[in-house]
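Computed from the coordinates by the stated procedures, all read-outs in this text should not be read as laboratory data. Given the structure is predicted, the values throughout are model-derived calculations rather than measurements. Cβ atoms are built from the backbone, for glycine too; each structure is taken alone.
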Structure P
Amino acid sequence: MPTLIASIETGQPQFLSNPIRGNGTNQTLLKDAVGQVIIPIRRESTVIGLLLLESTQAENNSEETMGFLSRLSDHAAIAIANARLYTEVQEANLAKSDFISFVSHELKTPMTSIKGFTDLLAAGVVGPVNDAQSNFLTTIRSNVDRMATLVTDLTDVSRIEAGRLRLDFASLPVSEIVEEVVRSTRAQIEDKNQKLTVITPADLPPIWGDRTRLIQILTNLVSNAYKYTQAEGEISISAECTENVWDEGSPRVIHLMVKDSGYGITPENQKKIFQKFYRADDQKVRDAPGTGLGLNITKQLVELQGGKIWFESVFRVGTTFHIIIPIAETA
């Protein structure tokens, strides 16, 4: 239609009264339409769409009407642009997720090989190892472990952002989750001569969540506690069943707390603690290894399981992280 082409080329509204084809038939969408108005939808200087309005009554195309239609086209242009951007972001996230998954898979094989041969060398399989060589092998092993942690964290982040993280929900005893975490972290805690206290009442109802991810959540928090607590400091893990007074989720929840007597977090850093790749500028924190992803992943994993996480901290006194997770509903 000439009026459509004209609107696209000029970027200006077009009016057509009594739109009749050359063969005498009506060329409107409405059978009895006697007028058309075509409003270009513009994004900056580019026409990205058209609004076609038809009327069965004669229109005077008043200034008020045209002003309204112009504002409507502006809103439509913004909506279309946002939809395109959202689609592009989603596609970029999926591409990033696929790339990270590929890189992670390719890195795991050489890292496993490096770690395995390092252990063999350290065990003296190919000959005696002196103190200097032992120190070098320990450094290699430590850095491979750090790389493996980073790869795992990046994989988790990409899966969460792409909506590809699968959770297997089940009814789980809280005590078993806590005991597993204590077993996996006790060696590091004892290396720093820290005191670990566990308080989990025997009558706690089961928790509703993904076993692997709940262990990951609690392990991240306990790991942070011993990393950012001085030698001979104190760490505690406690749990209670309580009414949910924190959000509008499950009415009854398991409230888990991980408390330490460590370095604490300054008020300025507290605002950013859950951001990806963020690490506090406190030198004591910087001295401990970390990727800046653990707390971000922990927060997302808690929320994916219908829970909530928050913390309280006093600089150079200590920090307490709180988690609530819904209890398993009984039949």
Structure Q
Amino acid sequence: MTKADFTVAGKENVLMRTRSCAITILPHFGGKISSIRFKDHELLQVPLAPLAPRTPTMSFDASDASGWDECLPSVAACEVETTSGTARIPDHGDVWRVSWEGNSNIDSDSQVALSAKCFSLPLSFERRIALSENENGAHLSVQYTVKNTGRHPVPWSWAAHPLFAVTHGDQILLPASIDSMRVEGSARGRLGVAGSSSKWPFATLANGRTADLSVVQPAASGVGDKLFAGPLSAKENWCILLRPSAGLRVKFSFDSQATPYLGLWICYGGWPNGAGPKQMCVAPEPSTAPVDSLAQTGNWSRTLAAGATYSWPMTIDLESL
């Protein structure tokens, strides 16, 4: 039986638990999923700094930069023109900065539904999580809904931002048909400039060497790359993290019609810039767009009519190897 318990310890936390898995959610810290423990292993990136209140303008690297957040209505900070005027969207969007609230659709035996409101654009956002146990391990089902609460159409984009901890030798598996990815950013230009293409998994680096991007490198390597695949077909709707050292397999599945792009953040000591702790993680990021900035438009761009809603799913399966 899955349990979702609300407790108060300075800030309200939500705990969901099955026999093998425990999930902690922090509604007052942007709805952050701060922990996913499967058996004896913490699966998410641990905080790089103490959890603290967020501001409307702080950069993401000024936060704890850990766990699982949601990016809406943009990943990159940008300005977009709307019928109501210029919207100024901060780094990684709005919803990771604001307090989320529970609603009447919370079923304490199986799922937790929390919602938030954007401040840069008139959008509301709901994430419904259900955790269950099966013969192979734990199954996490996520359902998202965004609504335009304003009187005019508004542009929007979304990306999941789950930072999964990894160690040297772990693997990233993608469908065999994905043989190249768009470079959104690469520390020190390792994979080239933004907008260029990189082969997957065997990429030619800027220095002429070849690297297997599917294999996790040591933290000392200083890797920090953001890539995009897509638009994806119905058969290209998954990404797997293999963690042999932890005996774990993590499979992401998503609706490639609703969210036709897969962002991939691979960071092995290459971010944040400057002194201090660094991330050691891989983030599979199902996305509505193949770019981080809402201001960068293309045939992927989306506009939500006044009063309209849009919903999409994602699942994660946690299994022992």
Checklist entry - Of the structures labelled P, Q, which one yields 1.55 when Cα Rg over 2.2 N^0.38 Å is computed from its coordinates? => result P
Next on the checklist: Comparing distance in nm of label points 7 Å out along Cα→Cβ at positions 83 and 187 across P, Q, which structure shows the greatest value?
Outcome noted: P
Item to check | Among P, Q, structure where helix-only ellipticity at 222 nm (-39500 (n - 2.57) for each DSSP H run of 4 or more, over all residues; to 500) as derived comes to -16000 | outcome: P
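With distance in nm of label points 7 Å out along Cα→Cβ at positions 43 and 131 computed per structure, which member of P, Q shows the largest figure?
Details: P: 6.7; Q: 1.0.
Top value of distance in nm of label points 7 Å out along Cα→Cβ at positions 43 and 131 goes to structure P.
When you work out mean count of other Cβ atoms within 10 Å over residues 171-178 for each of the structures P, Q, which one comes out largest?
Between P, Q, the highest calculated value is found for P.
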Item to check | Structure from which 18 was derived, relative contact order in percent (Cα under 8 Å, 6 or more apart), options P, Q | outcome: Q
Item to check | At a computed 12.1 (mean count of other Cβ atoms within 10 Å over residues 195-202), which of P, Q | outcome: P
